Structure 1
Amino acid sequence: MDFTAAPPSSGATLALLYDWEHDEFDDDVDFYRSLAGRTGGPVLEVACGSGRILHPLAKAGLDVVGVDCSADMLDRARGRFEEEGLQARLYQMDMTRDLPTGPFALVILALDAFGFVSETGDQIRLLQRVAERLTPEGLVVIDLVHPASLADPPGGAPMLQRSAWSAGLQAEVAKWVVRDVSFSEQQLTLTCFYDVSTRDGQMRRFVERVPLRHYSRFEMELLCQAAGLEIEGIFGDYELGPLRDTGDRMIFLAGRR
């Protein structure tokens, strides 16, 4: 991609930058592959992005379905699957309004996907749709940020998150993040600055603002109960270790009541 020809708000460029950042993150892949081995398919990922998780599940022979609101993310996901001759059903949808009909043996909301839903009514309705689409023995996985991890380092200070070469952009990229946390509003806002520098000395900055709702453990228990889901376990990492006072993740496994 010639990034110099794209406007700063280009969804295609931001989708490529998302892959530059996340393609090397595979901490959760074995976790989802193991769960899918237990449940079988079909597997639905809500807010699937560019297919980082669905791709290895499809390679394992599972029937996979993904929904996302971004056409640019889904274009990259389709390219990822087509490159290896894999099949996936991908839909552009607003997850707060609808989901594919199913039924699904496993539904995944990975890496704070549920954080994109800010209103309580929308949260319950989304979880109700998930419950309605689960097979009788099916599971939903909800991976959320642990609130304890938001207090340190303090918000408002720019942090260099990653600096590395991007083969897709043929440029060096540095990602800076400013994190603003409101505990009273349970709101985390990430302002991401991508500084893209080519070998000939050109530099462009791309900016993305990501608002996320953060949740407490008992709030999630009540939301799941209201939606007709029964929590099977609450964990603090992808090895299913216990949820502790400190840590980065809160992971909920639930099924139909």
Structure 2
Amino acid sequence: MADYLNTLKEALNGGLAAYLRPSSFKVDHVLDDVNDLGMVQRIFKYDLFLLDRDGTLHAYHSRERVPAFEATLKVIAPRSEIISNSSYDELRRIRDVFPDIPTNKLVTFEGAADAMHLLRFEGGDLHVLRYDPATHALTDETSSFKGPDESLTARIVRNIKKPNPLVIHAVRDFNITTGRCPAEPKIVMVGDRHLTDIVAGNRAGVATAYMTPYKPFSDPLGLMFSRYFLDVPIATVMRTLGKIV
């Protein structure tokens, strides 16, 4: 199934109520492109940027970086993380394009449905961290998952995607646990979609930044339809309702 259809399935899996709350669509920053993050950082001093990839950092599933964004990314990369809704195979390709920014996704594995694992590429290396959201604990289980990437792909039974806030919690807790962030960090979720990125950020209790989509017509037709006939209209209506009520 295409990544974006899996994302829709995940969005409807326990997160439907969030779409009925205007507060889920609150946007703290409206940005034209990645370069606006430099200005945001100078003013707001965030400890951690959580970055969507497609439509935010470059075009859909692109294999190339955007040269015009490089100066800004160099500045914010040390305090940035990519959070992906893509498949694990695509996550590996994101690692290859952005080796300087850690790349994350949250999954459950076959035979361990009661446990979540954070898959994290950093410096080109894969780290598999068992995550307990109740205690905020992350346990390194990388050695148990050595082997071909195809074998790891086959073991994944669920991709826990935005708008589920758990992936944001996991990345936040990792950065706190490793001392990369203070105990109560200032975090902003940055993305080009309201129904995934913005709703996830609000559900997680972090600031949100809506990015004007980069080359939106590079999206598959299904994603283009959802952006212009679902994502933007629903967000507009819900923010209007938020002002009224």
Structure 3
Amino acid sequence: MKSLAGIGFVLLSLLSGIVFAEEDHPFEWPRQAKAAVVLTYDDTLNSHLDIAAPQLVKAGLTGTFYISGGRGDIQGRMSEWRALAAGGHELGNHTLYHPCRKSMPGREWVSAHLDMDIYTVEQYAAELNVTNSLLQAIDGEARRTFAYTCGDETVVNNASVVEVIKPLVIAARAVTPDGFNDPRAMDFYHIHSVDVAGKTGEELIALAEQAKVSNRLMVYLFHGVGADYLSVESKAHQALVSYLSSHNDDYWVTTLKDAVDYLRP
């Protein structure tokens, strides 16, 4: 007869195997996709409406466009932004005036009155609140995601803004060394994204393929597309869009809001 200790060891081994198998099991994305991809676009740029959005629409894909209410031609192109939202794309909050920390390296371009080092958290929250109202007037939506300005600027005058923004937005996207997110361990107020300025089509596609292998959520950050600044070439963006469209079974391409709604417990 086996000893109780021996039986206990066998049971523990079996249980450990079950736990390992559960952890090793691929995350279940919609449509049995192998990975999720979110394409985000910052700063209310004309190239988003002129180049990026038409490429997405033609491919049947959706993106998330982060709007700064005081930047870009919101008034002159209001009907185009409204039509974009009506087509299933997300309009996200990117503050009103796009403040940044002027004290950081390479920030000579930041205007003195938009220096987050002299902002207050109340001032910062007010910008988000006004932009929420502006965007709701455009698309009718009350819930939206947010993108930190200048990447991961989460501190205003030595005070964190994270708790302040939680009543205003359902999630927040940062900029990180890579854009991969573990769907089982998400920090919804520091979602990883990678700035892909200057990358080729092959490099953009390689990121999606890495996400497929690792079963992750991949979030791309674009500024200009074929124009404007911090740009990728139009053909590079088109290469990624075409790849994602032609590999529809492998990737769930969605908006950040829909991804968050799917992932949040």
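No lab work stands behind these numbers, since they all come straight from the coordinates. Please read all numbers here as calculations on a predicted model, not as lab measurements. Cβ atoms are built from the backbone, for glycine too; each structure is taken alone.
Numbers at a glance
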| item | result |
| --- | --- |
| Distance in nm of label points 7 Å out along Cα→Cβ at positions 34 and 50 - structure with the largest value, from 1, 2, 3 | 3 |
| At a computed 2.3 (distance in nm of label points 7 Å out along Cα→Cβ at positions 146 and 170), which of 1, 2, 3 | 2 |
| Ranking 1, 2, 3 by mean count of other Cβ atoms within 10 Å over residues 90-97, the structure that comes out highest | 3 |
